[in-house]
Structure P
């Protein structure tokens, strides 16, 4: 296989083609839109590497540093709290105005901009719309929010999609995972490669999926049963987050090693702790989504197999589960959401 800066980008052939064509004469700002785990963050580094090196060669010095997140002319901005802070916005504006450190181009990668407030978007609009000739922005967002529409209109939009489970399986196997575990993790990942990489070592994955699949068979129309099963689903989501413990522990250990050499000041410990909290919250929500997908799948399977006397009830059940999935985007009370859903679902 020919070495390329795009090797960490999976399942995004159309986006890569557009970015390669754009690299010869790039514009001032790009907006990468796509779900978490779609490798749009890897694509941002790859595009920065291509822009700075001028060639698709991961061994080129500029490309190698950009891909590792260590190039002095590639600035990556990640939120410290619930969203990009006022201090970070000030720093983005200031940094964008400075000349590149080494070459004639500087790339600024702004992560999770779907969480940017309306006030933050208004303050950054002028900077992203008319940066210095030497500054190029790559803005990353999981979805296009109302507050991001104006900024989006000033950027070239590049779409990223959830990754096909077959492609995730292939990548996990290439990374050394057993084929059966890779396929199981890919199926449960909902198209998120980052999640699949954690799930592949999750010993409780199969047990949790079986538990979710059993929910429709255990319903009886009783409110007490619905409440018990809702609590069980929440507990399953809580248990899934334990898979992140070894991943986070390794990152903390690596940070401690750096601190032992360079000292605590400026180590980023607080940033790491906040990121870990965000990852746990997101992982739990992803597990709920995956679990609800398994429940919907049980009703679809029954519909296809013709094992239930009322097909129309199964169609409505699938629709009801999908409405609950959509409601998760609004940060609801999970237990109440699940109880209401389960009370409306038929028993299999």
Structure Q
């Protein structure tokens, strides 16, 4: 694979994602109010914000973000604390005028940046349990706990999974990793037994383990299958209107109905191409450890979220709120992934300039 191929896959995902977003938002808006203008404004703001932060993270040399890694981590923690102080049963968004920001989404990228810097600085000690695995987990544990309290169990788990995967990619011992995974599994069961998991989260787990698919999952699967091989066409899907949160959790119901099995295959192949291309870039081209470790963390985030979102849609995982990168509803998620893509672009361009000099 050419070292630039990941760019083409990224562009393909962004193009298809934009079409899917427009179809989902406008159709739902028409159903609720008969006026698509609000949906058009939301989509425009989302795309502009994402493109703005992509430019910010791609134009400047990636080493600037390495220098700001500590500040990014503090901002991440502070924003997650602030959102918990907002009154209500669910604490996930900070509202700033017409904008709603979900700190847990942006925080994922900021924490990955901080972990990449830490792993670079501790590269010679990664083989030790404390430096190579325990401390990266502790770095991710604080934001994970804050996100868990929102409550958002699935996202908090993503933080810890990324920390473990990044540490292993940096050189942590497999035996240490397996021990932590075993301990983590016991901890989760302890949380369930101790009543720390919310009733609705527990009900989702019970439904999953009893092999009793929730109605929304069945509806999403039927919607996805209704498109057949080639789909009904962009914005021509009808069953998506009956699927709850089809714009986010069950976005594959829209992809399948309007783009068909072929569309789903193209989306998944594009993700595979993007991930594979970025990993090749990190392994074969990038020389700086911070840059390489960030790319690893970012690709792990993409892989995990695609797998979880797809798993929910086909009924092999409990229902969660994990978005499909670059496609699902949610400006914060889109912006976060565009930030990460921008930083990968900065790394790529920096290496291109170095090769020419």
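Just so it is clear, none of the values below were taken in a lab; they were calculated from the coordinates. Not measured: the values here are computed from a predicted model. Cβ atoms are built from the backbone, for glycine too; each structure is taken alone.
Match the computed value 1.6 of distance in nm of label points 7 Å out along Cα→Cβ at positions 232 and 264 to one of the structures P, Q, and report its label. Don't skip to the answer; put the middle values down first.
Working: P: 4.7; Q: 1.6.
Here the read-out was taken from Q.
Match the computed value 58, 56, 41 of Cα extents along the principal axes in Å to one of the structures P, Q, and report its label. Numbers along the way, then the final one.
Working: P: 69, 43, 43; Q: 58, 56, 41.
Value 58, 56, 41 for Cα extents along the principal axes in Å corresponds to Q out of P, Q.
Taking helix-only ellipticity at 222 nm (-39500 (n - 2.57) for each DSSP H run of 4 or more, over all residues; to 500) from the coordinates of each of P, Q, which one would give -24000? Write out the running numbers ahead of the final one.
Working: P: -18500; Q: -24000.
For helix-only ellipticity at 222 nm (-39500 (n - 2.57) for each DSSP H run of 4 or more, over all residues; to 500), the value -24000 is produced by structure Q.
Please state which of the structures P, Q yields -0.45, -1.28 when log10 I(q)/I(0) by the Debye sum over Cα atoms at q = 0.15, 0.26 Å⁻¹, for residues 72-143 alone is computed from it. Provide the component values of the computation, followed by the final result.
Numbers: P: -0.45, -1.28; Q: -0.57, -1.13.
Traced to structure P.
Given a value of 28 for relative contact order in percent (Cα under 8 Å, 6 or more apart), calculated from one of P, Q, which structure does it belong to?
Numbers: P: 17; Q: 28.
Source structure for this number: Q.
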